[in-house]
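Participant: So, here come the structures, one by one.
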Structure I
Amino acid sequence: MSMWLAVGIGGAVGSMARHAVNVAVLRALGTPVPFATAIVNIVGCFIIGVLAAALAGGSLRLGDTARAFVFVGLIGGFTTFSSLGLDTLTLVRAGAVSTAMINVAVQFGVGLAAVFLGFWIAR
């Protein structure tokens with residue numbers, strides 16, 4: 001299986017799982033906002049942390065294609081916030097704490113500003 005196909009299939013499954021959380025939260029609470037997003041972000045971050053630790057500790061071995069399927073496709077399709085969390089952890093573990101903090105600040109600040117700007121322009 002090619003890497004691109006692995007990422008595509010993983011992304012489809014992750015996106016469907018995200019939608020399932022949206023539907024479940026909507027049925028349970030009457031609205032998915034902001035609870036469904038919080039759930040997928042927190043769960044995705046937890047899962048990516050567990051898997052990263054398992055890979056780093058050697059208790060889990062994944063080839064490049066399987067890693068792309070799980071991390072980029074499946075978890076990335078479920079939530080991209082988890083990728084931000086893993087990137088930040090990777091920077092901190094490499095001793096680049098200030099770069100990690102700048103990464104978080106820029107992505108949150110500029111990302112939120114981009115949402116507001118896009119909304120304002122399109123409106």
Structure II
Amino acid sequence: MNSPNYSTFNEKEEKIVDILAGLGIKKNVAKVVVYLSVVSEATSRVIERVTDLRQPEVSIAMRYLKENNWVEIQEKKKESKGRPVKIYRLSKPINEITDKIEGEMKLQTQNKLELLQALRDIILK
């Protein structure tokens with residue numbers, strides 16, 4: 001993993017998080033996506049530290065990412081006893097994730113425009 005030296009988001013990454021949040025992506029999910037787009041892979045513990053999220057928030061974000069097939073999970077057994085460590089990486093480049101968000105937004109917008117037109121048709125009758 002190449003994430004141990006990565007400690008905080010820079011200005012560009014913070015702006016990407018804010019834009020994703022403005023597009024309707026939950027801020028916690030946006031933070032995780034942006035972080036994973038910068039590093040090749042990371043454990044949830046590292047993600048918690050860098051994104052300043054608590055463990056339950058990272059778990060919720062990961063659930064969303066898994067539902068959208070945006071993340072791959074690999075389990076690595078510890079040398080000591082205990083649960084294996086989960087290692088996360090994006091399954092798609094961030095530009096493909098952005099394309100998917102754009103497609104969903106276009107569909108939502110088209111649906112709203114059709115509803116608005118239906119409303120106008122009813123009002124004008």
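No value in this document is a laboratory result; all are computed from the given coordinates. Keep in mind that this is a model prediction, so the values were computed, not measured.
Participant: Identify the structure, out of I, II, from whose coordinates helix-only ellipticity at 222 nm (-39500 (n - 2.57) for each DSSP H run of 4 or more, over all residues; to 500) was calculated to give -25500.
Facilitator: Values: I: -25500; II: -20000.
For helix-only ellipticity at 222 nm (-39500 (n - 2.57) for each DSSP H run of 4 or more, over all residues; to 500), the value -25500 is produced by structure I.
Participant: Same structure again: Suppose relative contact order in percent (Cα under 8 Å, 6 or more apart) works out to 21; of I, II, which structure was it derived from?
Facilitator: Values: I: 34; II: 21.
Among I, II, the structure yielding 21 for relative contact order in percent (Cα under 8 Å, 6 or more apart) is II.
Participant: Thinking only about volume of the Cα convex hull per residue in Å³, which of I, II has the largest value?
Facilitator: Across I, II, volume of the Cα convex hull per residue in Å³ peaks for I.
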